[in-house]
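Any read-out appearing in this document is the output of simple, stated calculations on the displayed coordinates, not a laboratory observation. Here the structure is a predicted model, which means the values were calculated and not measured. Cβ atoms are built from the backbone, for glycine too; each structure is taken alone.
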Structure P
Amino acid sequence: YGRTPIEILQRAGLLDNESGLLIAHGTGIVDRDLPVLAAASGPVAVATAPRGYLKFAWGPTPVRALREIGVPVGLATDGAASNNSLDVWESMALTSLVQKSTEGDPRWLTSRQALHHATLQSARAVGLGERIGCLAPGRRADIVLVDLSGP
């Protein structure tokens, strides 16, 4: 009825909920939604899962625009039924490649930035940004070692 999904969430008061709101996918977020999200009084975040978007030919999540207004964008794998994979490494690579193509900027969303979305931004997206998401004193962490010397 002439409203975007974000405008409907705002009208329903869900963007001002102190418990927070995690928007799955965020593929329908358009430019006119950005001021609405920026003005939200409750914590709002988005989880992007690019392999599913590619499989179903959906538009991409506007990661750069969301970052510019301070909305955390976490990285997800979605479900195996929607993308045939739960590989977070692949999700990081696809996020980087899709965003480069979408923005027309080969320097945007580097591998380091994609890792940041998979770690700290994802922690912030689920309200745990002060407890997990990076290696720092007092934070909980699971550590993965990756051998970069071979394939």
Structure Q
Amino acid sequence: MNSSAYWRRCQDEIATFRFLRIEVRGALPYSDIDAAYAAAHFFVLPSMSESFGYSIVESWQHARPVLISQGTPWRGLVDKRVGCDLRLDVELWTSLLKQCLAMDNAIWGELCRASHELYAALLQESDASTQEKLRELLRRTLGGEAAS
């Protein structure tokens, strides 16, 4: 949003959506993040490139499915029922957003539950990986087997 010409183009485009409320939030203070996710149905990130995508994981932490581009390392989201990863194509994104608007609350609730479950699994995986790295460090430091 650093370019004022680009931002004006965005505002002009946003103004064409008469029946949707589109909010461009920019950077949020940390204290407002929980409320922002609680007020949202999806986290939308049509990014050209993300390395890990911490904001994507943060969305799952808040039990919100994600709509992301394939410019992230996250794939197979539909099968996991935690969102959708699409190539950057206007027709695909338009179709996806229409599906989301027509989605009933029961299906959305299932996506939210699956999103939070994936976050919990990622935490466990991370904890196990961290524990193994610590064990290996102890083995090398002590010159033998570390106790489990």
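Among candidates P, Q, the computation of distance in nm of label points 7 Å out along Cα→Cβ at positions 50 and 74 that gave 1.9 used structure P.
Have a look at P, Q and say which one yields 17.8 for mean count of other Cβ atoms within 10 Å over residues 82-89, as calculated. Here the read-out was taken from Q. Structures P, Q were shown, and Cα Rg over 2.2 N^0.38 Å at 1.07 was computed from P. Computing mean count of other Cβ atoms within 10 Å over residues 10-17 for each of P, Q, which one ends up highest? For this comparison of mean count of other Cβ atoms within 10 Å over residues 10-17, the top structure is P.
Computing mean count of other Cβ atoms within 10 Å over residues 18-25 across structures P, Q gives 7.8 for structure Q. Can you tell which of P, Q yields -17500 when helix-only ellipticity at 222 nm (-39500 (n - 2.57) for each DSSP H run of 4 or more, over all residues; to 500) is derived from it? That value comes from structure Q.
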